[in-house]
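Colleague: In what follows, structures are represented as structure tokens.
Nothing in this text is a laboratory measurement; each read-out follows from the coordinates by a stated rule. Keep in mind it's a predicted model, so treat the numbers as computed, not measured. Cβ atoms are built from the backbone, for glycine too; each structure is taken alone.
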Structure I
Amino acid sequence: MLISEMKEDMSTKEKILDAALTLFAENGYDGTSVEQIANIVGIKPPSLYKHYKGKEDILNALIDIAEVRYEEMFGSEKNIGKVPQSQEEFIKVTMKRISFTIKDPVIRRTRMLLVQEQFRNERISEATTRHQLDGIQRMFSRIIKGMMDEGIVKNDDPELLAVELTAPAVLQIARSDRQPQCEEECMEYIEKHLRHFCKVYMRED
């Protein structure tokens, strides 16, 4: 959400995190001060330190929250959910995941923060690699392998197929972050890519 739209029922800690996430995503971690965060929340800087030790503490809290939210709503290598039993189910479930990662305001702002800070912070670097490369590929490799075992996907190398499946989607998500006006176009491209992937590698329903 935008800072100006922060809900009245949010706690001060939640308002601090919301303000910090927006400022970090827009201005970068180094380009944001504790004073700016406190000013937007409507508190004095010393009051902020009653809730968080400083910027690094806020940053770690934001990453923790995003990790939990992503695990619950998108999944991971350890949490792939039910293996799809058809092409259409695979497309529906995957597009639901894509829609979440593109449209969820917390995840989107966190991703913008990760992209900016990935070369300055080791934890952010690891999280960026996991969510945009290794982790998502391992997750879909497991899904594809499960569908191979069910006879839905043709026998092939599931790791290579996961790369082929996810790489264009990751690029389109990045484009949507840079150009929000292209969000629907990006979603349409990803679905078109998924359907082509299914046509090439999956047996007919």
Structure II
Amino acid sequence: MNQSHLPNETAELVRSEVAFQGYFKVVRYFFRHGLHQGGQSKVISREVFERGQAAAVLPYDPVRDEVVLIRQFRAGSYVAGRHPFTWETVAGIIEPGETAEKLVRREAVEEAGLTVADLVPMQNVMLTPGACSESCSIFLGRADTARAGGVFGLESEGENILAKAVPFAEAYALVDRGEVDNAVTVIALQWLALHRDEMRRRWS
């Protein structure tokens, strides 16, 4: 992904070590980096949560002007003292040899029982760049929501996922009321708010 660089924005990896290995991995990295006022920093250490790279899709029916949102238990939200269920986009971790596009099509079936046709890239973002290496490629996906909805997910992975077709205006109102508190879904719905007329014309 292209990004602009300011003077002396350099970094050097000195060494690394695995701090924890479980379902996920935490790696302790030792860096030196350029200073904005010039020169180099001393060696600093940072633990980074290595979760893999993710992709997400907001299924959208341009004819019915509906999106499909999902809802499931989230341990991180619970531990943070928040309500552990929230409206989200379909998403998952990209497997080795899998593209982001293939991942979101697969997850749309697994998590929402939907076939996604055309995909339009919306954003590619770092989710928590200070502590986690995970990025997320976010797509808008054209879908037929006439029969969307139900409970989905892989029982083998302990998933119990509610999928619901929601009129776009209602979904965007959830953001305004603070009822969507995960960044990827907020970004996806705000992107669609900006480009909705264009996408309805393109997919009509």
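Colleague: If we compute FRET efficiency 1/(1 + (r/R0)^6) of positions 46 and 94 (r between Cβ atoms, R0 = 30 Å, to 0.05) for structures I, II, which one ends up with the highest value?
Modeller: The maximum falls on structure II.
Colleague: If you rank structures I, II by distance in nm of label points 7 Å out along Cα→Cβ at positions 78 and 182, which sits at the top with the largest value?
Modeller: Greatest value across I, II: structure I.
Colleague: If you rank structures I, II by distance in nm of label points 7 Å out along Cα→Cβ at positions 14 and 110, which sits at the top with the largest value?
Modeller: Comparing I, II, the top value of distance in nm of label points 7 Å out along Cα→Cβ at positions 14 and 110 belongs to II.
Colleague: Just checking, which of I, II has the largest value of FRET efficiency 1/(1 + (r/R0)^6) of positions 38 and 62 (r between Cβ atoms, R0 = 25 Å, to 0.05)?
Modeller: I
Colleague: When mean count of other Cβ atoms within 10 Å over residues 118-125 is computed for each of I, II, which one produces 16.2?
Modeller: The read-out was computed on structure II.
Colleague: Further, regarding this structure: Between structures I, II, where is FRET efficiency 1/(1 + (r/R0)^6) of positions 54 and 142 (r between Cβ atoms, R0 = 41 Å, to 0.05) highest?
Modeller: II
Colleague: Hey, another quick one. Thinking of I, II, which structure, once helix-only ellipticity at 222 nm (-39500 (n - 2.57) for each DSSP H run of 4 or more, over all residues; to 500) is computed, gives back -7000?
Modeller: Of the structures listed, the value fits II.
Colleague: Using the calculated result 14.1 for mean count of other Cβ atoms within 10 Å over residues 150-157, pick out the matching structure from I, II.
Modeller: Working: I: 14.1; II: 11.4.
Working through the options, I get structure I.
Colleague: From which structure (I, II) was FRET efficiency 1/(1 + (r/R0)^6) of positions 30 and 70 (r between Cβ atoms, R0 = 35 Å, to 0.05) calculated, if the value obtained is 0.35?
Modeller: The correct label is II.
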